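Each structure below appears as structure tokens.
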Structure I
Amino acid sequence: MAEQTSQQRYPLLYGFREVIIGKGFAAGVHFNGRVLAEQEPEGWWIYGVNPGAIAESGATVWDAVRNFRVRLNTVLFDYAAEAPNFDSFKAQVSRFFQESDSETKEEWNEARKAVRAGKVEAPDLRKVTDECPPVAMITLLKLAPNENVVEKGPAIAA
């Protein structure tokens, strides 16, 4: 039974970069995080590891990733609307990113072990073998074209 579950779980690494407008500031938010993708009977779920406070679903894994991204944006927009200044926003977002559910984190680690053992294949995803520690960078932006970045999408952690 455990092998069947691990075949339906994918440890994903994602990059997220967004410009968020707050009260008198523009912030560059850049996350390198971890999510666990899991196929359920009703579709796919994406469970956040970093940040661990959100989950989203979709008919396909890509729908679920897209919905997760929308939810993440919504959370950041809410923080920006509430924060009186950039420093407050940065502190709130940093705390949010560090929140992690220990059970989901362990499931992510187990899924990664299954990928490394060759028990899980994901031909539509590029494999990343580097150790990629989760990172949140929140900076006060001086708006310039070099802030524009094309994301590569999620990758499977191997």
Structure II
Amino acid sequence: MDRFYIAVAIVGVLLVVFVLLMLGSWRRRKAAQAGIAAPLPVPAQYTELGRAGALYLSTTPDGEPLNRIAVRGLGFRARFDVIVAAEGIVLPIPGETPVFIPAADVREITTASWTIDRGIEPHGLTVIRWTLGDTRLDSYFRFDEPTDFTSVATPLAATGSDSK
């Protein structure tokens, strides 16, 4: 019986150590990304063009799909309706301040097959490539009906500038 309790104690200590390491890693990531600008507030009045249900997967620096952004309300996966407005894209992430991507900051709307924690069929993810301050970002979504979103949002990418 003593061996059993020793084994349980060792496993318990290891679990606590792993959780502490994960929390420390997350805090270091947030500290390293503290210089990323805060998103603009959602306009008080906007013209909604459409909305589409989606699973928000992650936001990463441009071209780095395994490097999750952990700050500014962009760190955690969530399910919500993405709102496309004439002024830009609204991400009402549950439990966070809504993120507003102005139309002028949308560089491209495209597809991908994988990002952090998610690999699916070819072109099964929708990627919004946008600029936040001086940082180029890619936000990954799994839309319930991708064409509902892209048919409304793709014209916004044409108003954005890839030179940012």
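Each reported figure results from applying straightforward, stated rules to the coordinates on display, with no laboratory input. Quick caveat: nothing in here was measured; it's all calculated off a predicted structure. Cβ atoms are built from the backbone, for glycine too; each structure is taken alone.
Suppose you compute Cα extents along the principal axes in Å, for residues 34-105 alone for every structure in I, II: which one lands on 43, 23, 13?
Source structure: I.
Looking at structures I, II, which one was volume of the Cα convex hull per residue in Å³ calculated from, given that it came out as 134?
Derived from II, not from the others.
Out of I, II, which structure matches 24 when relative contact order in percent (Cα under 8 Å, 6 or more apart) is calculated?
Matching structure: II.
Hey, distance in nm of label points 7 Å out along Cα→Cβ at positions 50 and 138 derived from one of I, II reads 2.4; which structure?
II
Computing distance in nm of label points 7 Å out along Cα→Cβ at positions 42 and 122 for each of I, II, which one ends up highest?
Greatest value across I, II: structure II.
One of I, II was used to compute helix-only ellipticity at 222 nm (-39500 (n - 2.57) for each DSSP H run of 4 or more, over all residues; to 500), and the answer was -9500. Which one was it?
II
Taking distance in nm of label points 7 Å out along Cα→Cβ at positions 90 and 130 from the coordinates of each of I, II, which one would give 1.3?
Derived from II, not from the others.
Assuming 1.1 is distance in nm of label points 7 Å out along Cα→Cβ at positions 58 and 114 as calculated from a single structure, say which of I, II it is.
This value belongs to structure II.
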